[in-house]
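These notes open a run of structures that come right after.
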Structure I
Amino acid sequence: MLELAAAAGEINLKYLDESGFCLWSPVSYTYSLIGQQKRMEQPKIVYGKRISILGLWQPGKSFEYGLALGGFDSRSYIQVMNWMADKAEQTLANTGQITVVAQDNGSLHKSRLTQAQWDIWAKKGLLLFFLPPYCSEMNPIETEWHQVKTHNIAGRMFDNAYDLACAVENSIEQRYSDQNYHIQRFLFNSA
């Protein structure tokens, strides 16, 4: 139903999901000479955590995201969604379309802190649609994460989280700019 409404131009539909990237990415495909084992140079000391990305994908149009060291919590999720609500308010004013974000039932998506924001977001034209539990295959952004992980990051090792974050950002930019997407990154306040 949502896809039909989006195709008819009745709503702005975006798919939201979080994914993580580690300093050492698994090799998705490789080859080596017969009798020789594939070898990858490894850094001597590895510090840091994973890099998480919270992405909002609008097929054929846009990819908006935020990056975080470690994972996202309710507060960082709310910051990204406040940003989306401001954009939804502009879209509603300019086109009359509401923005619907389809997402899973993650705890940060339904926390008390987050639920306190739902009415505020709705008044700005941002509505949430929760996919059925344990049905990640219903969220097409999962395929996007797979593509980035297997084609851009696979088999790479990074010395630190900063280099990994840059590689993730470059992968997103490369993947979507080639398809003429509007790409925008949310920057968290460092203060």
Structure II
Amino acid sequence: MLAAFRRVPRHRFVPEGERRVSYRDSALPIGFEQTISQPSMLAIMLAALTLEPDDRVLEIGSGSGYAAALLAELAAEVYTIEIVPELAAQAAARLAELGYANAHVALANGRRGLPEHAPYAKILVSAGASDVPQELVHQLAKGGKIAIPVGDESGQTLLVGHKDSADRMTWLRSIPCIFVPLVERR
């Protein structure tokens, strides 16, 4: 995982005005009231998912495409959803420019996931949700894991869910966190 962080050029995923601070361990604005996630928080989420090289992964909240690039370094196939058209277009162009042919950007509502490519071995939600969208749980493969911040604007808790072979979910509360809200409509 650390090698993936070294290979992905974070400065390419932030606006020009933020490039001088792009390697700080902090969230940074990317426009449209959205942010690129703090690297240490992404590392915690990626570690919780225990990604495998042959995994098909769904990411909710593409933003600039940074987490999708990290996922593309670690998994076979990445589908990432962004609801802001401008950010989706920028993320798709940036990921293609950097050679991430295994990362696919969709303009869609993240709460609904992408059922046409399910099931997913892992799901990473890069935005704070008020609850766990059941559509995402349904799209998670047996034996799969999901990492999702749940709460409100005042704070969330990272939840890590595991689906067993009988489709039952086990949830672990991880750490407090703050993400931009999961946008449902634009």
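Remarks
- The maximum of distance in nm of label points 7 Å out along Cα→Cβ at positions 108 and 140 over structures I, II, that is, the highest value, falls on I.
- Source structure (of I, II) for relative contact order in percent (Cα under 8 Å, 6 or more apart), computed value 32: I
- Structure (I, II) behind the derived value 15.6 of mean count of other Cβ atoms within 10 Å over residues 68-75: I
- Label whose coordinates, when Cα extents along the principal axes in Å is calculated, return 62, 38, 30 (choices I, II): I
- For FRET efficiency 1/(1 + (r/R0)^6) of positions 20 and 164 (r between Cβ atoms, R0 = 30 Å, to 0.05) computed as 0.05, the structure of I, II it came from: II
- With helix-only ellipticity at 222 nm (-39500 (n - 2.57) for each DSSP H run of 4 or more, over all residues; to 500) derived as -7000, matching label from I, II: II
Each reported figure results from applying straightforward, stated rules to the coordinates on display, with no laboratory input. It should be emphasised that the depicted structure is a prediction, and the values quoted were computed from it without experimental measurement. Cβ atoms are built from the backbone, for glycine too; each structure is taken alone.
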